[in-house]
Structure 1
Amino acid sequence: MTNVPPTTPEILATVDLGSNSFRLQVSRVVDDQLYSLDALKETVRLGAGLGADKTLDNDTQVRALSCLARFGERLRGLDPSQVRVVGTNTLRVAKNAPDFIERAEQLLGFPIEIIAGREEARLIYLGAAHSLPATRERRLVVDIGGGSTEFIVGSHLKPISTESLPLGCVSYTLRFFPDGRLLKSSFRDAVLAARNEVQRIAHEFNAGQWQHAIGTSGTARSLRDILELNDYSNSDITLAGMERLRQEMIRREWIRNLDLNGLKSDRAPVLPGGLAIMIAIFEELGIERMAVAEGALRDGVLYDLMGRQREHDMRETTVAQFRRRYHVDIAQSDRVMVLSERLYRMVAGDAIDPDWLKRLLWAAKLHEIGLTISRTAYHKHSVYILQNADMPGFSRREQTALATIVLGHRGDMSKMLPYASDHPLWQAIIALRLAVLFYRSRNDMALPLVFDLSAHSRGFCLSVDQAWMRSSPLTASAFMQEVGQWKSVGVTLDIKRA
């Protein structure tokens, strides 16, 4: 009998760059389950460093970068495929986020993905659902973060409705309790402002749409602990319990006087804003009682990362859904996709970038989604959709990359001058442009018996079977026009008849 060595457990890690706290979690995967190996949390309060001009101040950046240097040491030795770093609301809105992210990535050693609000909501639900019983009942999951609050109605592991609103415990505390004083009028104004925001989504998330309400992350956990340990409510969050807590906080008058049972020192400075938002949510959505789940964003990111590695990539599902939604000619997009991959592999040679190859294939599948709007300049409509639509599984950076490839796949190349230094992007664009030209007739035409696409120091060289070029004068003419297009951006495209 042969002894089979045990499989080495797979290690995955995530970093959640929240508006209040930065969190790192390292887990191992065993039989489709995650087991935590290590967890780090630092209260950075990134959102508190966001000024009226929407820029992060220097002191906050220094504090955040110091934290990420420590996280980077813990992640050292892991492969990029094992790590996913996500940024949320503050990094979504900060004008100087790109400069900060560039420095942060150097310290971490891994790319940072800025995720949209609804993508954050999807991942939060995924994390929460894995920590809850596997039932088919509809749940409302609410996550009050430092700069935004996510709302999800879902069943079992599937989110049904997702939304993100600009309500955060950090931002609301700074806005309504700027000097740390806990006035009755301040709570009233904060609750009314939050109710005004929540009212916009109440029709989709009210008590008639779900059976159980679940809270996740720091604010919900802190409120549960405080209410229970001070006998304001029993185990869950209730509106009556929160009203008692609000009265007690007003009685103590200042944030510095909040030494309540169950209140951690790092949570006290943002508790007033978080409490006001939660009261508003209860009142506006008709919630009577809310349980608290342990799973949250970082857990959802880990499960999503695990899915990507096991060929359950949400991005593939999204691309398939978009092709159906926008009535894409599947046969044509598949032809273009297969040929663009072949051309990309030719031109990239041994230096194939797997991430850029994925982006190229997705772009090829979606390059014609704008046709449902108008045939004229349809690629610009495609670009707008890819840049602005909610695309579950995709980060903003990935959506921008898809949009840029699609923008460059046809028309005047001079518009692509700002991207001239991005070599992998250039290879993806020429692969898609040529594939679209080859299949201009939109049928399963015979490709040249001999053709090749290679790169050289000045640009690219396309070699095509001479007999095929003679028999395809329209395509041959299009190839020669391409020479001029690439010349306009300083790139040489040589066309050779093999």
Structure 2
Amino acid sequence: MGAAESPESQNNGVMLNQHPNIVFIVADQWRKQSAGFWSKEPYRSAIHDAGDPVHTPNLDRLADQSVVLTQAISTFPLCSPYRGMMLSGKLPHRNGVILNCNDQRPASQLREDVICVSDVLQEAGYSLGYIGKLHTDYPTPNLPGKKYATPPLASGRIWDAYTPPGPKRHGFDYWYSYGTFDQHFNPHYWDTTGRYHEPHEWSPDHDAKMAESYIQNKKGQRKEGAPFGLWVSINPPHHPYDQCKPEDLVPYQGASWEELAVRLNVDQSNDVMRNQIKNYFALVTGVDRAIGRVLNAIEEAGLAENTIVIVTSDHGEHMGSQNLTAKNYPYAESQDVPFLVRCPGRIAPRTDDLLIGTCDIMPTLLGLAGLDSMIPDDLDGSDYAELLRDIPSAVQRPESVFFFRNINAPVDSNGKVHDFITDFIGVKTSAHSFWISRKVKNWAEVGLYDIVNDPYQLNNLAETDPVLRAEMVEKLRAAIPVRFPIEKLHPEVAARLNAAGE
């Protein structure tokens, strides 16, 4: 039976009017610590480190209405792999997005036959919209009159991609998106029919404008009477950091590097990020303004009481912590992401230390929407909806969350990558973070940190506390997902895992 629009109609036995709308907002490269509410109670007492001195009034308001997760992580803290897991609930080797997508990596792209959260929502009768960055496609010459979506960068690589109508859009019937294109003041998009748009507007402002129109259904973008799901994928605060709006720099004018770089693991004599931290925080403030516009649109449309709002990020940014920049490292600044869930009448506002990873997002979101019976049974994530609702449940709170990183396997004679190697694996509990890595200059081959008493990860206990190390080895082994491809471990990682704790 097809989805109908009246409150009495059903789709596969599911009453359409029983299911809330969904607005899922995901920013790029926004670390958990960069949210203003962490500097205020009760949030300050819920974490062990300090929040950044950022101006985020809209996020602060949302936090007071939401469950704020203090221990959400990006399982593989990189743009494309995160999105593949977020959409599919499956690990990269199962959903196809094994590495960041570009034309060097034909093996990395979201599989058409994988069931995504949007596929399930479509089957349940939802109208679905996707706005902004996708970055799950292998760039191919699939545009009439153009070889690729955008020209190669100076490196010679092509990153941007056009997603044509059909199975690659996984049930999203309204489309206003692109692959990846880091020109914040000159973004571009392809719409539902494939028309190209250059709005000449700062991208978060434009994303918010298009989301407002969709939520308020100004142009009939969605079916009236049916629930809707809208994904808003905002590129900033991803670099280039200097592409921020002057008005968003105002809160940080006059502040010194030392006043802004408050994390104790930043070498204050290292000026790599000295000229960028104001810009990064300004991008966060601009993204916050865009989020405020989306929240206001929901309220003005009278939909707040029946709309799940989730605000999160694909991964963090070091901004000089651990003498590192950007993401894709085993440290907190890279892994820890903001995660706020507002669901009026269903979820009581509070902080919660639920250990949640990227593969858990899909099933948990479906559970929150009342579609737990439609959650695929072959996922690598778990449905924590009942834990977020804080109701008696048979669902056990996770004691740990697994994380890892893939790198390129050797390239072929044409410089193409067809496989991957996993070069670190780790586990995080509420008290410790532990990983085993190949030999890398920037971090320990075996890292073990007490994240309660040493939240800035300055004191590696791997060599000084053998008992704790042995305990964490067992926790890591227990946390490795059943379907994780152990055979893909880097030889150094495999050898250390096998030898560890003996």
Structure 3
Amino acid sequence: MAKVFDTNVQLTKYRVLREVIRRAYEGGLEEAYFEIPKVIAPGPKSDMNCCIYKERAILQERVKMAMGGHADNPNVIEVIDVACDECPADGMMVTPACRGCLMHACAEVCPRGAISIVDHHAVIDKTKCIECGKCTKACPYGAIIAQHRPCMVSCKPKAISINEERKAVINNDKCISCGACVYKCPFGAITDKSRVLDIIKILQESEGNTRYRVYAVIAPAIVSQCRFGRPTQVVTAIRRLGFHQVIEAALGADITLYNELHEWTERKLMTTSCCPSFVMYIEKNFPELVKHISDSVSPMVQTAWLIKRSDPTAKVVFIGPCASKKKEYTLEKTKGGIDCVMSFEELQAFVDARNIDTTTCEDSELDNASFYGRIFAKSGGIAQGVAEVAQSMGVEGVKPCVMSGIDECKLHLMQLKLGKATENFFEGMACEGGCLNGPLCITHSPKNIVDVDKYGHDAKEKTIDNSVRLYKLSLEQDKTQ
């Protein structure tokens, strides 16, 4: 299984999730907190930590996260204190590679005079250093390095700090639940909380979809994650887990594209609302721009609403690559459309825990959406769809701006704030490259965008027309009920 995931951190997370899910069905969940660590780390030596006791202590906390985490913390992202390795975060540091040269280039380029030469070696005064990095580039030996915590570097909203015990701490008021820190922490000390037990309860209480039907809505990015079978085989595997039907979130993306284009014709200046982390970033960092956020709900929610208009008692579970979707589905504006969220990582653990070999599953047709809805998974997909559909509808004047990752979002939102932006339709995605590089993807690869493009071109529907007809029909039916 190691070859399926990018990192051993993901593999460990998967093994814990698989055991939790297996015990939820087969029994033994009550002892999971104490027994699963022994199953994964039998000892006597530790494979990952200084001793078997610390490894098991960390695994106990991972089990807790797999079973829902701490109920008193509203954030979907949590820090496992015992797993935090207290990584150095000392900024600029002179290494033993310093040769005590006569040039002293490091001291010469320092704008604050923070570097002095003591006993023929460079010394940095931390009280003066502004960590500009000029000294690292000037040193001919590369003897000065910048030491920063991976979690802090990955957190663009600067929601992560270090406490007195040198452990990572998340400021929930700044956090946008993007999950970048989850994927970047080398020790897996920051993780997303799982809702797999809630999903199992939903499936079991449906009594085989007789009391109510359970639908799975899958994100289009799933095509880049099928290292364990074809997408059409994965659909079959999901149904074998107990879901009544599998629907593409790309169907909702078609509808969102339609709604946002019509919304833009009235507003003439707008940002997208598909990425909940992007929306939260605006709300927390650019409150004056909130008025420009699209009123349209995300494709995930739009698809769920469509399902529940035709099947009011339905339960809907979204399966995707995002940590922030675990936050979004709880928000009041979603009106209970989504009942729970499962990540791609959790899906892999789920099918394996239920002994489903995806590679041997028969193919199930997956054809709910158009080319445009499917390419929402990549950065630029929404902008491309808006521009091309606008042209086909005779709508003029749309000038899209594609923002991939929070750094680009910050740059262009600042231009918008200052009135210097030349564009009028801003597509923002918190993850660089888009959803196909979400933090809860099984694998992150340049091949992902190739897979998504192919998935889009394979769609039988080349326009959003049929999706829009279905949407309008569901609205009419809802009025008559």
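Rule-based calculations on the coordinates, nothing more; no lab input. Model, not experiment: these values are computed from the prediction. Cβ atoms are built from the backbone, for glycine too; each structure is taken alone.
helix-only ellipticity at 222 nm (-39500 (n - 2.57) for each DSSP H run of 4 or more, over all residues; to 500) was computed and gave -6500; which structure, 1, 2, 3, did it come from? Walk me through the intermediate numbers first.
Numbers: 1: -15000; 2: -6500; 3: -12000.
Only structure 2 yields this read-out.
Identify which of structures 1, 2, 3 gives the largest calculated value of relative contact order in percent (Cα under 8 Å, 6 or more apart).
Details: 1: 12; 2: 21; 3: 17.
For this comparison of relative contact order in percent (Cα under 8 Å, 6 or more apart), the top structure is 2.
For the read-out log10 I(q)/I(0) by the Debye sum over Cα atoms at q = 0.13, 0.19 Å⁻¹, for residues 252-371 alone, a value of -0.70, -1.12 was computed from one structure; give its label from 1, 2, 3.
On the way: 1: -0.76, -1.11; 2: -0.70, -1.12; 3: -0.64, -1.16.
It traces back to 2.
Once distance in nm of label points 7 Å out along Cα→Cβ at positions 116 and 244 is calculated for every structure in 1, 2, 3, which label goes with the largest value? Before the final figure, lay out each step's value.
Values: 1: 4.3; 2: 3.1; 3: 7.5.
If we compare distance in nm of label points 7 Å out along Cα→Cβ at positions 116 and 244 over 1, 2, 3, the biggest value is for 3.
For structures 1, 2, 3, which has the highest computed value of Kirkwood radius over Cα pairs in Å? Don't jump to the answer; show the numbers that get you there.
On the way: 1: 25.1; 2: 23.1; 3: 24.2.
Evaluating Kirkwood radius over Cα pairs in Å on every structure, the highest lands on 1.
To which of 1, 2, 3 does the computed value 17.2, 52 (Rg and Dmax of the Cα atoms in Å, for residues 340-395 alone) belong?
Details: 1: 13.4, 39; 2: 11.0, 31; 3: 17.2, 52.
Going through each structure in turn, the value belongs to 3.
8.7 is what came out when mean projected area of the Cα convex hull in nm², for residues 132-299 alone was calculated for one structure; which of 1, 2, 3 is it? Could the numbers behind the result be given before it?
Working: 1: 8.7; 2: 12.5; 3: 16.2.
Structure 1 accounts for this read-out.
Of the structures labelled 1, 2, 3, one was used to calculate distance in nm of label points 7 Å out along Cα→Cβ at positions 36 and 468, giving 5.7. Name it. Mind showing how you got there, number by number?
Details: 1: 5.7; 2: 3.6; 3: 4.7.
Matching structure: 1.
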